[in-house]
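Pasting the structures here.
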Structure P
């Protein structure tokens, strides 16, 4: 099975994307452990954070390991972090892992906490209110989904591309039986 090139994921900007994907619940240890194993297998001197991450299945610990690397010196400015997180939530919605209302509520909470992104929390909370007032009408949901898909098209495409690589690592790990219990 062909596996994606892992090297771009080792830079801080891509590692921050890994952090957000994990934080949003889009990926789990079944995705990142095979990625880490691939790096360790191919690199003569793998990064310390990868060595550490390869042994961790508890998500808060994994977030701590990745976060320590991402937000260490030299510090860099990350772009569209909140929007990328919301794009990951949108992918979870598309996969039917979460409902549309859950997507809107989590997007609202995240944008409220981080005060960045295309829209502030009132945008998502307003959509939630519309959905509730419509009694969760499917047509209302479809209109909202189309609006989000259009407004976030670029960042959703970016999240989907990175997620696709982790799906390939997940499948490789599953076929080699390298990961622990499934989180599905």
Structure Q
């Protein structure tokens, strides 16, 4: 993780669960929007995030979340960039809408990721996307500067989004 994300991680971890859920979805949505042209069937991942957002906002059903999560499984199995992005989106859904998977009749999934993990994975995805757009292998040393630049910009966006949403912990009295 780049230096900026240390502050990002501290701020995210200091928030309550509801805000961490929203931040995980926001990170995944922004990362997906940045990387959209490098993945096929992005609409499946959109549906996954949209249903999780509705569920977190109290407007959607757990069935919809689970159904869209299951639809994204084929993309998750992809060994390429699409699989990497699908993993990150699915992690965001599990972090944010984990209660949907605890509902009666749904398959239980353990939540192994955190909102900070989602942010890290989306930074990596955006960096890899930048290399792919330049026709480079993300693992190639020639792509290092490009991937780090893109990851830093994604971390900056995430930090600004977090600052925008997190209440000031140093409120003035009265």
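Rank structures P, Q by mean count of other Cβ atoms within 10 Å over residues 46-53 and report only the one at the top, that is, the highest. Could you put the intermediate results ahead of the total?
Numbers: P: 17.6; Q: 22.0.
Largest one: structure Q.
Figure out for me which of the structures P, Q the number 1.17 belongs to, where Rg/Rh (Cα atoms, Kirkwood Rh), for residues 86-141 alone was derived from the coordinates.
Answer for the origin of the read-out: Q.
Something else about it: Assign the value 1.1, calculated as distance in nm of label points 7 Å out along Cα→Cβ at positions 38 and 134, to the correct structure from P, Q. Intermediate results must be reported in sequence, preceding the final value.
Details: P: 3.9; Q: 1.1.
Checking each candidate, the match is Q.
Of the structures labelled P, Q, one was used to calculate percent of Cα pairs over 22 Å apart, giving 48. Name it.
P
Let me ask another. If distance in nm of label points 7 Å out along Cα→Cβ at positions 6 and 118 is computed to be 2.5, which of P, Q is the source? Provide the component values of the computation, followed by the final result.
Working: P: 3.3; Q: 2.5.
Derived from the structure labelled Q.
Between P, Q, which one scores greatest on distance in nm of label points 7 Å out along Cα→Cβ at positions 22 and 166? Write down the numbers at each step before the final one.
Working: P: 0.9; Q: 1.4.
Evaluating distance in nm of label points 7 Å out along Cα→Cβ at positions 22 and 166 on every structure, the highest lands on Q.
Right, here's the next one. With semi-axes √(5λ) of the Cα gyration tensor in Å, for residues 30-125 alone derived from the coordinates and found to be 30, 18, 11, which of P, Q does the value describe? Mind showing how you got there, number by number?
Working: P: 30, 18, 11; Q: 21, 14, 12.
Value 30, 18, 11 for semi-axes √(5λ) of the Cα gyration tensor in Å, for residues 30-125 alone corresponds to P out of P, Q.
Suppose you compute distance in nm of label points 7 Å out along Cα→Cβ at positions 14 and 78 for every structure in P, Q: which one lands on 1.6?
Of the structures listed, the value fits P.
Read-outs: derived from the displayed coordinates by stated rules, not from any lab. As the structure is a computational prediction, the values presented were derived from the model and not from experiment. Cβ atoms are built from the backbone, for glycine too; each structure is taken alone.
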